[in-house]
1. For semi-axes √(5λ) of the Cα gyration tensor in Å, the calculated result is 32, 15, 14, so let me know which of 1, 2 that is.
2. The value 18.4 for mean count of other Cβ atoms within 10 Å over residues 50-57 was derived from one model only; which of 1, 2 is it?
3. For which of 1, 2 does helix-only ellipticity at 222 nm (-39500 (n - 2.57) for each DSSP H run of 4 or more, over all residues; to 500), calculated from the coordinates, equal -3500?
4. Relative contact order in percent (Cα under 8 Å, 6 or more apart) was computed and gave 33; which structure, 1, 2, did it come from?
Structure 1
Amino acid sequence: MDLHRRYYPETRLPQGLTISADLTSNEDIAVEGTFDGAITVPGHHVEIGASARVRGKIVARAVTIHGTLDGTVIAGERVDVERTASFSGHVTTPSLALFEGARFNGTVDPARTEAAMRVAAYRQKQK
């Protein structure tokens, strides 16, 4: 997989948009604005754009961070923290890439990814 592959999801939260809510989707999501809450897309990709500020929890197949994220990430496949990113929080994923220049302040738990994804899926069904 090309680490710098660009994603063009159908769901885009543009720069200038501020959302405070929980979001669940069945497709890839790109956040370029401000988001406060939970993003749950277990089988899909979430991209945090360079202009984005996200605070909350993300559950996804893969997450790419270019902007600012403060919270928890559970990714079934991988998390990429790009050179322009600032991440503070906890990551549960089997594969984490920190690119030169990225700011990371947090913890990583690669061993519990499968269990965390199951718990997130169960909690989502309970809503």
Structure 2
Amino acid sequence: MILAKKWPLIIIVSAVLVGFMAYTNIESPIRSILTIGFILICPGMALVQFMRLKEPIIELTLAIALSIGISTVLSEVMALGKIWTPEIGLAALIILSIGGAIVQIVQMNNQQTLVNESKIHSDK
């Protein structure tokens, strides 16, 4: 449960690092590892967190499966639309991941506000 609150930050930091390394053409083995890790986990985890699952291994497994599915559908749409470039595909995954992470952060803040308000009203 503690890791669930950290996933949005992990997703955003990963997306920024991968985007920076990809679009500045930094040649490094770390770039490949980060990019593959990002593509395999972050797009799916940005969406799986909304399911509020209790088991981290189930979350991770679903995130990987969903990430592969999202990447596959995105690649197919881009290929059929004759707009396939790896840069655009990566940018779309980064935008999806950051968008999902931002929504998670807003949701967590709203929940915390509701909890604080209920404590204030119960104290009266």
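Only the coordinates and a few stated rules stand behind these numbers; no lab work does. These numbers were taken from a predicted model, which means no experiment stands behind them. Cβ atoms are built from the backbone, for glycine too; each structure is taken alone.
1. Numbers: 1: 19, 18, 13; 2: 32, 15, 14.
So the calculation was done on 2.
2. Numbers: 1: 18.4; 2: 10.2.
It traces back to 1.
3. Numbers: 1: -3500; 2: -30000.
The value was obtained from structure 1.
4. Numbers: 1: 15; 2: 33.
Computed on structure 2.
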